[in-house]
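Asker: Each structure below is given as structure tokens.
Laboratory data are not the source of any read-out in this text; all were calculated from the coordinates shown. Fair warning: this is a prediction, and the values are worked out from it, not measured in the lab. Cβ atoms are built from the backbone, for glycine too; each structure is taken alone.
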Structure 1
Amino acid sequence: MKPVPYTTNSSRKTVKADGSTATEAEIKELEKKIDEYYQKDSLTKQHIFSTISDRLLLHVQSLDKALKIWEEVCTIHEGKTELVQIDLHRQLQETQCEEGGDVKAHFGELYQLRESLVGMGVSIDDKDFSAIIMGSLPETYRPLLSSINAAA
């Protein structure tokens, strides 16, 4: 909770919520608490921003407080319907790495789709995810996968 700043009365004295005059020590202590609040709020926003998708970040970055950002993220994710889950699952299964494409980025995209589904309560076991990964690779990887499977 953000600390409530003191007000100034008509005689330019700093006044607390109960109407009494604040001492210099109380003013400094409150300023310290307000600074702490803003630092923690900024840190919390950084943590949220570093863990959400770019699309969601664009949606919430204009909100001014971490609490508002978190409430919006929750609202968006709690509002996901079964159709959205089906669409994400379809995307996961249909995503393909192009010949000569960045395989590492491709794996990252697949992992992000899986994590989005897991975040909505859809579990994808490792065996199924492994099959999706192998099926998404370019043709040039097929001989390598065949030799790996033969050795196993």
Structure 2
Amino acid sequence: MAFCPNCGAQVEGKFCASCGKPVGEATGGPAGATATAGGLQDNVAAALCYLLGVITGVLFLVIEPYNKNREIRFHAFQSIFFCIAVFVIYIVLTIVGTVLPVVGWIISGLLTVVVWLGSLVLWLLLMWKAYNRHRWVLPVIGPMAEKQAG
């Protein structure tokens, strides 16, 4: 299955139905893989958006050939918003642990472990889905990322 290197939409044929640009056959890669001008395939760039969270998300929003692809922009924004959400959850858990001395420490400690494991699994799933060209939209963060990506 091919994707438009210009807008990231799914393409069947020689022209993109979304933007109208001609789409050539991918060469030298797996079936349906398209390489951008920067050399990385779109699915690899989308997965790398999640690798270091905010850092790689911002990096792929700044680097020239990738910041024009709507799919890569979506994954970059979702990566940034996901990391910010996890950071905010950790701040809330720290405040709960500080305000409630003994009970707060226990609750905060247990919830921190649960949040850490959950965010680790979700982070790996997001990278896996992006690499396999699945657009997995997270409940609150995903629509915000879609809006920012255009």
Structure 3
Amino acid sequence: MAEALLKHALQAEEEPLRSLEVVSTGVSSFSGEPPAINTVKVLKEAGVSLEDFKSKQLNYQTVRRSFAIFCMTESHRVSVEMSFENCPTYLYLMRELMENTQEHTIPDPYGLNIDAYRACRDSMVESIPSILKFLRKEYQPLSKTP
């Protein structure tokens, strides 16, 4: 859900952000699984498509290549920190960069009813403007040498 929502939001940005690669991975998921039916439903309600998505497990290569990693929960962040050396400097909870909020965690809706998925989606949507603001300020693409 986070990958699809952030990719959708980045389409309205100028380069280099518009071309920024966004990858969603799980700290305890299996690779190759389709998204939950409720994930597809709630994204469709928001006008966001999740075509051809398959789950991916977080691995060293992805961590090493990442400019920033945004997690849903503190336990996800701790898992990343404990599992991988040399994590990116920017390792945040998705809602951590938001102003005027005390709630930084986005509960995982897996296995819950569609309302839990809607709440998760809405919480992610609320976090995206602060993530975009952060990326506009901090992201500098690597210059390509000839």
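Asker: Given a value of 11, 36, 27, 14, 7, 4, 0 for P(r) over Cα pairs in 10 Å bins from 0, in percent, point me to the structure among 1, 2, 3 it was derived from.
Answerer: The value was obtained from structure 2.
Asker: Given a value of 1.0 for distance in nm of label points 7 Å out along Cα→Cβ at positions 9 and 129, point me to the structure among 1, 2, 3 it was derived from.
Answerer: Value 1.0 for distance in nm of label points 7 Å out along Cα→Cβ at positions 9 and 129 corresponds to 3 out of 1, 2, 3.
Asker: Then there's this: Taking -21000 as the value of helix-only ellipticity at 222 nm (-39500 (n - 2.57) for each DSSP H run of 4 or more, over all residues; to 500) derived from one of the structures shown (1, 2, 3), identify that structure.
Answerer: Of the structures listed, the value fits 1.
Asker: Shifting gears a bit: When you work out Cα Rg over 2.2 N^0.38 Å, for residues 65-104 alone for each of the structures 1, 2, 3, which one comes out largest?
Answerer: 2
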